[in-house]
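> Down below are the structures I want you to see.
Just so it is clear, none of the values below were taken in a lab; they were calculated from the coordinates. Please read all numbers here as calculations on a predicted model, not as lab measurements. Cβ atoms are built from the backbone, for glycine too; each structure is taken alone.
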Structure P
């Protein structure tokens, strides 16, 4: 039986996979390329608001990327702008304050619900260029001379010039192909939940470091906040099992009253935290992308934004190359171009995680002086702000 063929098969139709398809869409149409998105979870019929919806922090650089793709105007109505970021160390004097006005940008970043982002991306995809296999999963990848043969869970096959693994941090296909990973277990879990503060958040995000781990409160539309609370894994389990009243009481004690009394909390979810980096991101006719390439600690909100920068550079490399997708020299050039950005971003996230995850008094004093210096020294503050905005490795 003859396999169907596509120029690109994107395995994982979530936010990263859909963003890559959209970034390639216009150029693929001009070249007559066929792109197939393979996704195990069927997208809903439309966006359904939910108090408990998971959300993603988008850097200002990610907004610029989506503007270039023509989709930001759709995303913007439910993307909460971050006008200020307050970084502090609980019980100590160090603090840093970042402001969009000082950086002369409309916002330092944005927070949007994943379901809304997905809805906007999927609506923008052109079915003449991009087709879906959904719900469907790839059970096996077989190397061909000119690409890969994908075997799907319904036993059908699809051949492609380029296979893109965008199937998440615990990618079974990455393991199947023998692509090793470097892991650093933080022995922590992130507790994720949405809550309603007693006062209006006014577009301010808070990053607060405590002796038990950092917590972030990010502003959402409808005066909700997205909580990311990092704790030792056993304690995170305990917090997840508390009543709403007990949980809000402990959170209030850790965060304080900058947003008044915390009034309502939704469903709580736990995610064990491990830094994962694929030891290979490209092979002939293969790219590893998104969390399958690198999964970061959420402390600095950099993971998804780094993946979007990878996505943009990959799309540019494919569209600028005269070769068919899958050409190894083209993929190597993409990897080389993104290496510094990845190393800086992963290193920044990992160092901040380890620095603020330790309770040594000398380290605590040093990081507080660092936060104070960051607030007082404009060049250092600007560097930190550019990191937060996803512009750290880009020219002005």
Structure Q
């Protein structure tokens, strides 16, 4: 598990650079992953050879573009094991996908006195749409407590989810605490009370096998840029019957069947929700990213990252004055690791690490209610992906120790 033995690292040219006179160690993968050369080449090849708008053109370039665009949709369908390709909606990202659910399904189904249930660990993208919907509809927004390790507490969920609950929306994996939440059990609980289950899959789909039929979630949102694809492209999965019952939220080209002077009929799924010219190159590149991930195997990716966590978490825990959030047991912790160094602001810690060539994130991670729940303002966060190595982990540990020494004694 060192650089020489990591067969995938060579595919990522951005990793082969020096930052602040040090070899780059990129550990900000929860924010966005790097792109393999194959995906970069695929994007260039599309614009060089096939660039044309999709669906309505009958010329050769348009037909080639459309074929690749829809082929990518089928790949994504199979990747998450959706029943039908028309259950896969192209969006701008996880945030956009969750907003569509709130603005369409939520606006149509939430009434005054209804309940929407989320948890304290949600990213703002899976909090604000429900908060604003509840305010607009005079509904009640309820929060499930976390257990001592930071997991969504199933016992509290059983109390919070009632027959008044219409929507339950939970992150599959926390972008701060590194926990994998019990989505399958939560979905079963939601359905027992007649509610739909929405899943924020931004931190799970890129890192582990995700089967929407096995989870029995009603909606799933995730982003292409967190799984080797380009920015500006995301996916909304929804069960076909639910999507068919929902009105579109954006209007214009592509999403119509026929426009009259005073009335319009909508296109079929999935195009009903895809107004305007889509991110064609991004969708095609995401399809190729799925190919790349499948060539490795999501089980293998998950196993590899578990090995990295097993290796690095005890080393981090051994650093005096370093506070780690989430489970202490590596078997319960994903490769997203948040921490603080006593007496040092996380921004200063992240800046110190950057001087050592280590790229981590610092801040509230778009999870301010969780920060309040934890009684802190912010954290530093290291997040690994399959192209990271034990050597990267050692550099992180050594750089934290060096940064601590510098701020305490003024020397490295």
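> Given a value of 24.9 for mean count of other Cβ atoms within 10 Å over residues 11-18, point me to the structure among P, Q it was derived from.
So the calculation was done on P.
> Tell me which structure, out of P, Q, gives 3.5 once distance in nm of label points 7 Å out along Cα→Cβ at positions 67 and 219 is calculated. Intermediate values should be presented prior to the final figure.
Details: P: 1.9; Q: 3.5.
Derived from Q, not from the others.
> Next up: For which of the structures P, Q does the calculation of distance in nm of label points 7 Å out along Cα→Cβ at positions 187 and 347 return 4.1?
Answer for the origin of the read-out: Q.
> FRET efficiency 1/(1 + (r/R0)^6) of positions 35 and 51 (r between Cβ atoms, R0 = 41 Å, to 0.05) was computed and gave 0.75; which structure, P, Q, did it come from?
Structure of origin is P.
> Supply the structure label, taken from P, Q, corresponding to Rg and Dmax of the Cα atoms in Å with the calculated value 21.4, 70.
Numbers: P: 21.4, 70; Q: 22.1, 74.
This value belongs to structure P.
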